[in-house]
1. One of P, Q was used to compute relative contact order in percent (Cα under 8 Å, 6 or more apart), and the answer was 43. Which one was it?
2. Out of P, Q, which one gives 1.12 for Rg/Rh (Cα atoms, Kirkwood Rh) as computed from the coordinates?
3. Quick check on the output: -22500 is helix-only ellipticity at 222 nm (-39500 (n - 2.57) for each DSSP H run of 4 or more, over all residues; to 500), derived from one of P, Q. Which one produced it?
Structure P
Amino acid sequence: MKIKELREKSNGEREKLLLGLRTKVRELRFSVAGKETRNHREYRAAKKDVARTLTLGHEEELNA
C-alpha cells in the first residue's frame, strides 16, 4: 500500500488497517517459520506496510 493511499484514509480506517496488518504479519511469520509457505516477500511487504502506517500516524501527531 502506498503512502498516498494511507493519507486519504481517516484515522479510524487506519487503525483498523493497522490491526489487520499486524495480524497478517503475525500469521505470515508463523507460516514462514513453520515452513508452510516460502513467500518471504509477502511477509516483508506486510512489515513495511505496518511501518508506513505507524510513520504516518507519528507524523500527524507531530503536526497537530
Structure Q
Amino acid sequence: MGSTDKVIRLILAAVFAALYFSGNVTGVLGYVLLALGAIFVLTSLVSFCPIYAVVGLSTCPVPERK
C-alpha cells in the first residue's frame, strides 16, 4: 500500500469519526461509518488491504531496476 493511499484512508477515517461524534450521522449509518473508519485505520497501520490482494491491485510504487 502506497503512502498516498494510507493518507487518504486516515483522512477518511477522521472525517467519518467527526461526522459520527458531532452527531451529524447517527443510527446504523453512523455505526457503519465508524466500522469503515476503524478498518481504514487498521489497514493503513499494517500497510495491507485484503481487498487489494484479492483483486491483484497494488498502490505501492515499484522501484526501478538498474
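Values quoted throughout were computed directly from the atomic coordinates according to the rules given, and no laboratory measurement underlies them. Since the model is a prediction, treat every value here as computed from it, not as a measurement.
1. Working: P: 43; Q: 48.
It was calculated from structure P.
2. Value 1.12 for Rg/Rh (Cα atoms, Kirkwood Rh) corresponds to Q out of P, Q.
3. Structure of origin is Q.
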